[in-house]
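Some structures to go through are shown next.
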Structure I
Amino acid sequence: MKSVPSISVVVPCYNEEAIIDASYRRVKGTCEAQGVSYEIIFGNDGSGDSTLSKLEAIAAADPAVRITSHFPNRGAGFTYREMYAAARGEIIIQMDCDLAMPAEVTIPTLLAALKEADFAVGSRYVGIKADYPLKRRIFSKGYTVLTRLLFHLDIVDTQTGFIGFHKRLLQSVELSADGFEMLVEFIALAHGAGYKVVEVGLPWFHDTTSGETEVWSESVKMLKGTLRVKRRLTRQQHQGRAAV
């Protein structure tokens with residue numbers, strides 16, 4: 001029987017054939033440097049390139065690597081939930097495959113934050129000057145204003161995709177969003193459940209080697225998804241009050 005790792009590093013992947021090998025080596029090297037047992041879970045979100053075959057080769061050579069996969073593409077939130085369900089570590093660290101927040105800094109910083117907190121959010125804007133295109137900064141700042149209005153969160157940057165949390169949180173929250181809005185859903189639910197959520201500044205390096213997301217179309221989808229999250233949470237609050 002395999003021993004249960006202390007940490008699970010989960011990495012969603014969509015058409016990442018150009019970077020997956022290098023990202024794996026950096027994540028593995030950083031995990032080994034922490035001096036704790038670990039596993040790395042790559043979540044293939046219906047990639048149409050050779051991402052899955054590359055992941056399968058990596059996992060065949062490294063017993064610390066596991067894969068979740070589905071077809072067709074289902075969205076970031078669906079992939080996150082699939083990886084969370086597979087994770088066995090007491091602490092889960094999540095990062096994007098492009099490692100825009102370098103693994104070498106992200107993993108130890110989030111682990112340190114989780115000694116005092118239940119949920120840690122990597123931020124491009126807290127004590128950090130992000131290497132980020134103006135158009136993306138505008139959308140990001142606008143989304144921050146929206147989430148503060150909708151969810152009353154004291155978090156500047158909810159959407160980096162670089163987060164860490166204690167796995168026990170998953171027993172107290174019900175995640176349902178399939179898109180990138182699942183990140184703000186998770187933060188809002190954790191905050192509402194009384195967990196300590198902190199934000200830590202991390203360096204960000206914008207890299208389009210693995211492809212650039214179309215900002216406008218993704219923002220529209222995320223806005224619609226975020227409003228669905230708000231409606232669902234509002235219904236739950238009303239149901240909770242009615243049951244008292």
Structure II
Amino acid sequence: MEKREQLYEGKAKVIFATDNPDLLIQYFKDDATAFNGVKKGTITDKGVVNNLVAGKLMTILDAVGIPVHFVRQLNDREQLIRRVEIIPVEVVIRNVVAGSMARRLGLDEGQQLPRPILEFYYKADALDDPLVIRDHVLVFGWATEDELHWIETTCRRINDVLIAFFANIGIRLVDYKLEFGRLHGEVGKVVLADEISPDTCRLWDLTTGEKLDKDRFRRDLGGVVEAYQEVARRMGVTSKTS
């Protein structure tokens with residue numbers, strides 16, 4: 001597999017072309033951002049941890065029949081992925097009241113929701129990724145009715161798998177972001193894309209409630225590197241300990 005020109009650089013990753021038009025290389029950076037890029041920093045080896053964690057979670061989901069863009073890990077920081085056209089809607093799955101939901105609704109963090117809530121956010125940095133409703137997604141053509149129904153159904157399947165996986169290693173899956181894309185060269189085929197990692201999830205220790213995710217960076221709690229490494233250690237994808 002030949003690595004070719006850079007196609008895109010985002011807040012956390014860089015995407016490169018390959019000699020296969022259907023495949024790309026995804027590189028994970030150590031750059032850290034919060035509040036839509038307002039707060040910036042660096043988390044040592046974050047890219048390595050996120051690559052390992054995301055690769056394992058994508059592999060688990062693929063094994064239960066959920067189509068993903070992940071093909072395989074290439075090295076500590078790079079993955080081979082299938083090329084997709086990203087659907088411009090982020091889906092946030094909430095199992096516990098936290099973060100922006102707590103602020104918007106005036107609720108205390110930590111309340112277990114009676115059932116998961118799916119929220120949609122329009123991917124537009126200039127607009128601060130606004131919260132939208134299902135009708136916005138359909139009326140503005142960001143996804144078709146069939147695509148959106150599949151995404152909603154798939155998100156709930158993913159949630160069931162990941163809640164159980166994380167609970168088994170002593171972690172409470174509070175909430176997290178998912179992105180989807182249309183597979184290059186396969187009309188009508190939507191797959192899970194982007195990443196699932198401590199950057200995109202809220203992960204709390206099941207016993208103590210300790211935060212093991214990017215909230216440690218957002219809220220200046222310290223121990224950011226150690227928290228990321230602890231998630232990876234519990235998942236069995238690194239030998240590092242916190």
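A short reminder: the numbers here are calculations on the coordinates, not readings from a lab. Predicted model, so just to flag it, every value in this text is computed and none were measured.
Odds and ends about this structure:
- Origin of the value -14000, where helix-only ellipticity at 222 nm (-39500 (n - 2.57) for each DSSP H run of 4 or more, over all residues; to 500) was derived from one of I, II: I
- Between structures I, II, the greatest calculated value of relative contact order in percent (Cα under 8 Å, 6 or more apart) is seen in I.
- Mean projected area of the Cα convex hull in nm², for residues 90-153 alone derived as 4.8 - corresponding label from I, II: II
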